[in-house]
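These are the structures in question, set out in turn.
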Structure 1
Amino acid sequence: MGPATVLYGLLCYFVFLASFLYSIGFIGDVAVPKTIDSDLGAPLPGALLNDLVLLGLFAVQHSVMARQGFKAVWTRIVPRPVERSTYVLISSLLLALICWKWQAIPAIVWDVSSPLLRGLLMALFALGWLVLLVSTFLINHFDLFGLRQVYLRLRGIEYTSVNFTERAFYKFVRHPLYLGFVIAFWATPHMSLGHLVFAIATTGYIFVGIILEERDLLKYHGVEYGAYRARVPMLLPTGLKRG
């Protein structure tokens, strides 16, 4: 089972990588065949319903499969070493489904004409993705996406959770990964109504996800995480505690 487990973990990771890279172009409206503003497939009510259903499917899957209670049941079906890889695979396929089936709502909310401001907004968009990517490595990128689990299985080493280390971005905000998403979703020189729906819905889900995630972290890490939560802001890197 060892080599097959590793191959499965690698397959799931590459599916994630492909869908993730495509989604950057999709949200940024650059470099990919279909973007958040390119497919005028339906009138406003139909497009809005379609897009909210797609986002809802992703949010429900992300929230339910990440909970410890679900994992306790799920790992009776899916072997524990590939539980995370399977989560990553399903999330990636749902992300790909959003990119594939999204229907644009082209009404303009804002459109920046200044070349300088457009360039600054696109730089901020890129910065958001960079913050997100670096944050995954600060908390162990390979564990987050299931590769460490299958590697340990191959070596016959029992899995142990990664210890949280307060460093770099995590000294200033508790969730720099989510902050990267928020920056990337909102930093655009051309904000269509469809993009705005996407940004509002995903930002709202991020706050719900933080609440659920921190509930689990408090149970797992107890007083240590509680002290960290009291000391470090949620998303805004200020000296004042936020959330």
Structure 2
Amino acid sequence: MRVLTLSNLQCNYGKVAAVRSLSLEVHKGELVSLIGANGAGKTTTLRAISGIVRAAGGRIEFEGADITRASPRRVLELGIAHCPEGRRVFPYMSVRENLEMGCFLRSDRASIASDFERIFERFPVLAERREQAAGTLSGGEQQMLAISRALMSRPKLVLFDEPSLGLAPNIVERTFEIIRQIRAEGVTVVMVEQNAAAALELSDRAYVMEQGAVALTGTGESLLHDPHVQRAYLGG
């Protein structure tokens, strides 16, 4: 079942085309990665899906509904959460307050309380520092908080933008394991990731983006062994 479909998506920054006639699809329960060089249009694609960037052309569908012109609030209401590049926690708010921001559209208080407990069980360090300002956490702890904030909306689809960026190797491994767990729990994942090898190993399918368009697509396994991908992105 297709959950997300992009058809001939176009996004511009002024007169500069960042995404050109991009078409892709994501099926329910998949983990799909977008890989490519800086400036390939990967982050812009995620921002267009979440409503932060307005598409200049084409169509975005989520669960069969046209969300091309939907606001970020409406996109979140429909079940798409965005975990942005650079973590982007609210630095002067506490860990708990950051998590509350993730569920501000929800009114099911009993379930929210249950989700808080589940988050604190998964990330004990967040439980220990629940009243601490988010800006005082380490980079890895902020990444755990950003992921947790996204999960507090109970999303059907999570967009991860460069989740390993700037993290220590052991934290990178932990972050990818968390994303793997999220997918195993039935949440569909679309991920932009600079570490192409790790992304492909994790992915069911992937799209290679070059100059704002799809250059190659295939399973994560097949792209790991593709000569062009190896030369351009894997150092082969």
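Could you tell me which structure in 1, 2 was used to calculate helix-only ellipticity at 222 nm (-39500 (n - 2.57) for each DSSP H run of 4 or more, over all residues; to 500) as -11000? Of the structures listed, the value fits 2. Please state which of the structures 1, 2 yields 4.2 when distance in nm of label points 7 Å out along Cα→Cβ at positions 21 and 45 is computed from it. Structure 1 accounts for this read-out. Could you figure out which one of 1, 2 the value 4.4 for distance in nm of label points 7 Å out along Cα→Cβ at positions 13 and 109 was computed from? Label of the source structure: 2. For which of the structures 1, 2 does the calculation of P(r) over Cα pairs in 5 Å bins from 0, in percent return 1, 6, 11, 16, 18, 16, 14, 10, 5, 2, 1, 0? Structure of origin is 1. Given a value of 0.90 for FRET efficiency 1/(1 + (r/R0)^6) of positions 93 and 205 (r between Cβ atoms, R0 = 25 Å, to 0.05), calculated from one of 1, 2, which structure does it belong to? Going through each structure in turn, the value belongs to 1. With distance in nm of label points 7 Å out along Cα→Cβ at positions 101 and 149 computed over the structures 1, 2, the top value is the one for 1, the highest of the group. Which structure, out of 1, 2, was mean count of other Cβ atoms within 10 Å over residues 69-76 derived from, given a value of 15.0? Computed on structure 2. Each of structures 1, 2 was scored by distance in nm of label points 7 Å out along Cα→Cβ at positions 61 and 85; the highest score is held by 2. Among candidates 1, 2, the computation of FRET efficiency 1/(1 + (r/R0)^6) of positions 165 and 189 (r between Cβ atoms, R0 = 30 Å, to 0.05) that gave 0.25 used structure 1. Sorting 1, 2 by distance in nm of label points 7 Å out along Cα→Cβ at positions 53 and 221 from high to low puts 1 first, with the largest value.
Each value in this text was obtained by applying a stated rule to the coordinates, not by laboratory testing. The structure presented is a predicted model; accordingly, all values stated were derived computationally and were not measured. Cβ atoms are built from the backbone, for glycine too; each structure is taken alone.
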